[in-house]
Structure 1
Amino acid sequence: MPEEGSVRVLVEGRVQGVGFRAWTRRLGRKSGIRGWVANRPDGAVEIHAGGEEARLTRFLEAVRQGPSTARVREVREMGEAGELPPSGFEIRHI
């Protein structure tokens, strides 16, 4: 059985108001990753994601690029994810 993992990341740059959350939700669902994404009051985007390690690695590589409307300056891994939904990928408000 493939190894599972989880991660909490902060994405900084021009990532709010450019469709980043919707793009991340689509990416997560397409990638078979479960988790959530939310805008933070400080202008960053927070992502909690979990799944098979190889899929999670590919997901994070895509997040580092972001959608064409965004300008990702930095992606900081902040340890393991908090509570994840049992399935799917959602947009949350924090």
Structure 2
Amino acid sequence: MSGNRGAELTIITPAELFYSGQVDLVRVTTLDGEEGFKAGHSWCVKLLAENGQARLREAGSGAVRSAALRVGHIDIKDKFVIYAEDAAWVEAR
């Protein structure tokens, strides 16, 4: 990862552009379990668990947000894109 720039993350559902921003880290529930990705990660595509979660740490502020995701995949390249059937923010506990 170069500097504190992070990676651009976009979360897209059929209904909306759910999220777009710079993140230092994104962790998602895949069919293989929980996996994390940072800028500069090797390119890959992973299937998301049927009912999983994305936890992201926003670049700069360090704010951590969680979203429930339903079915989809994450595409990791220079930019990160999550395609999901549905997404909703999870309240902090």
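Looking across 1, 2, the calculation of distance in nm of label points 7 Å out along Cα→Cβ at positions 30 and 70 that yields 1.3 traces back to 1. In this comparison of 1, 2, the computed figure 45 for relative contact order in percent (Cα under 8 Å, 6 or more apart) is attributed to 1.
Here the criterion is distance in nm of label points 7 Å out along Cα→Cβ at positions 46 and 78, and among 1, 2 the highest value is seen for 2.
Looking across 1, 2, the calculation of helix-only ellipticity at 222 nm (-39500 (n - 2.57) for each DSSP H run of 4 or more, over all residues; to 500) that yields -8500 traces back to 1.
Read-outs throughout are calculated quantities, based only on the coordinates presented, and are distinct from any laboratory measurement. Computed from a predicted model, the values in this text were never measured in an experiment. Cβ atoms are built from the backbone, for glycine too; each structure is taken alone.
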